[in-house]
1. Give the label, chosen from P, Q, of the structure having the highest value of Cα Rg over 2.2 N^0.38 Å.
2. Starting from the value -19500: which structure in P, Q was helix-only ellipticity at 222 nm (-39500 (n - 2.57) for each DSSP H run of 4 or more, over all residues; to 500) calculated from?
3. Output the label of whichever structure in P, Q has the greatest value of relative contact order in percent (Cα under 8 Å, 6 or more apart).
Structure P
Amino acid sequence: MSRSFLFLLGSSRTDGNTELLARRAAEQLPTDVEQRWLSLAEHPLPDFEDLRHDSDHVRPTEGAAGLLLDATLAATDIVIASPLYWYSVSASTKRYLDYWSGWLRTPNTDFKATLAGRTLWGVTALAHPEEEVAAPLIGTLSNSAAYMEMRFGGVLLGNGSKPGDVLEDSAALARAKTFFAQEPSLARFPYEHEVPVG
């Protein structure tokens, strides 16, 4: 299966630092690798409703849920590009991950089996000099990958607050050049700080 990258933008603004860093990393992908970019702000999901024990699940075919489910299932590599908001992923990103719980129980999707062995990546910009503050975000993505039996490529970290700041982070831009070139291993529980970060 040829590789297909799905970039999910979790920022409330366009061309923010996280997106800029993700695009720098994506520039390094081979030209024959498909890239699809979707903004969660432009395709907002309703609040997730947990129906595990209350009703039958129906596969969404329309709206943001149908679009994001189909795009997720079609991708070999899913890149969560979320700014660091209160030490974790953005609200729109968290809502998208919450939907995975419903998609696990949606008939005719084989959601977990389809994603197993594929790769989850993260990109984030943070306005803090200490990268350790991003540990909760990294843990969210790493543990999600482990539960889904996916590979985890780590998180590419950059520093930036004002728009465009991340383009001054020479270390982050250098890491972006080789970020997607690594060979990720299967994610494991529990999340440990040894998980490679960009």
Structure Q
Amino acid sequence: MSAWIRMIPDEDADAHLKATLDLARTPHGTVDNVMRVHSLRPNTMKGHVILYRACLHDDANTVPMWFQEVISSYVSTLNDCPYSYANHWANARHLIGDEARADAVEAALKANSPKDAFEGAELAALDYTEKLTRSPGTVIESDVAALKEAGWKDGEILEINQIVGYFNYANRLLNGLGVTTEGDVVGYYAEE
């Protein structure tokens, strides 16, 4: 566990925190530092885990999971958040399932040039991602209209918006408290 503030380990948790930690457990049975950093205020951990799962792991979402992870990775690149990038790029790479394609996508994201690896609807979504991350006050109706024109449905636009908003929140939480991946199992799809 690593952050600039104290994080309570499982063995020191009271009943309320234990229940919240159990809610936040990963498929690996661990609690990632992104959630554990809330241990001094379990109610924010509970809200965080519910929002995270709704944005990225809800069965009703229709944006392809690999592309959800690409959006997550791009926001984290734009915000220079190594914690989220490490986890979500590992997921994206796994879901892309093609090393050459994944290398090209990663290079494009790191160069802040998604047009080098994407076109059409995906590029429109990544352009929106960048604008909403870097200058949210300048987003206007025509930005959403461009997503519709590219083929995204309203519900998918909401999903994209929520992923971008969530990762801007999470990146600021992580960067602002010095949270690292020390002790975490990196990537939801990490092999055990």
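None of the figures in this text is laboratory data; all of them are computed from the coordinates on show. It should be emphasised that the depicted structure is a prediction, and the values quoted were computed from it without experimental measurement.
1. Checked P, Q; max of Cα Rg over 2.2 N^0.38 Å sits with Q.
2. Considering all the candidates, the number was obtained from Q.
3. That would be structure Q.
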